[in-house]
1. Which structure, out of 1, 2, was distance in nm of label points 7 Å out along Cα→Cβ at positions 92 and 108 calculated from, if the result is 2.4?
2. On mean count of other Cβ atoms within 10 Å over residues 100-107, which of the structures labelled 1, 2 is highest?
3. Quick check: -2500 is what I get for helix-only ellipticity at 222 nm (-39500 (n - 2.57) for each DSSP H run of 4 or more, over all residues; to 500), calculated from one of 1, 2. Which structure matches?
4. For semi-axes √(5λ) of the Cα gyration tensor in Å, the calculated result is 22, 17, 15, so let me know which of 1, 2 that is.
Structure 1
Amino acid sequence: MAEAQGAGVVPTDVLVLEDDELFRTTLAGALESAGLRVREATGGREALSLLRESENFEILLADRNLALGGDDLGDGFRVAEAAMHLWPSLGVIYMTGDVEALEGRALGPRERMIRKPFVAIELIELVRGLCSALAEASPTGG
């Protein structure tokens with residue numbers, strides 16, 4: 001993984017959508033320490049608002065099961081679906097402790113899943129791998 005952390009690597013912009021404050025800030029810190037640029041959102045509407053403010057995000061890291069109240073979108077799948085519709089080049093990584101929630105759902109080429117609990121390096125490698133796959137798939141990519 002040393003190559004991916006080299007000086008020539010362009011930082012990746014990641015939006016972390018997680019309603020658990022401690023987990024969200026821990027994730028953000030780990031991603032930032034790996035050289036990624038991170039913004040944080042506690043709910044779906046906030047995440048979509050941040051995405052609208054900056055079209056530079058490559059990755060949405062979304063908690064699959066958001067526990068926020070009814071005035072929010074409440075589900076990482078719903079937020080990601082809306083986001084990928086508006087930003088076709090956006091990649092999404094779902095975080096979940098309930099793998100059964102993914103049963104019957106086929107992930108698209110821009111989607112990945114990571115099961116909680118996980119260690120930071122697993123997430124960082126998944127983010128970088130998805131960024132590489134997105135770059136290869138883009139019309140201007142390698």
Structure 2
Amino acid sequence: MLLAILVLAGCQASSSLVPSGQSPYGTWAGLLPCADCPGIRMQLQLWKQPSVYRLTQTYQSATTSPRTFVGEGHWRRVPRHNEDSLGMIVLQPKAKDGGIPRPEQFFSQLPDGSLLKLDAQGRSIKSTLSYRLRRIRVPGP
């Protein structure tokens with residue numbers, strides 16, 4: 001029984017798409033608005049070889065401990081889609097158990113190096129609130 005648990009735990013740890021020991025190509029972070037919480041602290045890390053990402057989202061709460069969700073998948077860059085953008089980053093999350101696909105997420109690359117979160121169809125979000133992630137430096141492995 002213990003052996004089976006250890007084998008399963010080993011499989012869980014190796015299921016990450018992120019290359020071990022390799023620094024990300026870039027890291028972006030910011031606090032985004034949330035409809036039913038004080039905000040979502042988001043950090044996006046992209047690796048180039050292979051083109052994978054890790055997205056960490058921490059939902060802030062005024063009454064309970066923050067809840068953190070970490071997702072991984074593959075990403076691709078789509079050429080410029082408007083005059084204010086250098087291109088679009090499209091995140092394709094790993095499928096759920098059973099192969100059920102998860103929805104893509106979209107970010108516009110801005111000339112200042114930041115990323116702007118887009119809606120589910122890849123369009124700008126009409127809001128006075130900030131949906132911007134700024135590029136940050138993080139220490140290597």
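1. For distance in nm of label points 7 Å out along Cα→Cβ at positions 92 and 108, the value 2.4 is produced by structure 2.
2. 2
3. On the way: 1: -11500; 2: -2500.
Checking each candidate, the match is 2.
4. Computing semi-axes √(5λ) of the Cα gyration tensor in Å on every structure in 1, 2 gives 22, 17, 15 only for 1.
Only the coordinates and a few stated rules stand behind these numbers; no lab work does. Since this is a predicted model, take the numbers as computed values, not measurements. Cβ atoms are built from the backbone, for glycine too; each structure is taken alone.
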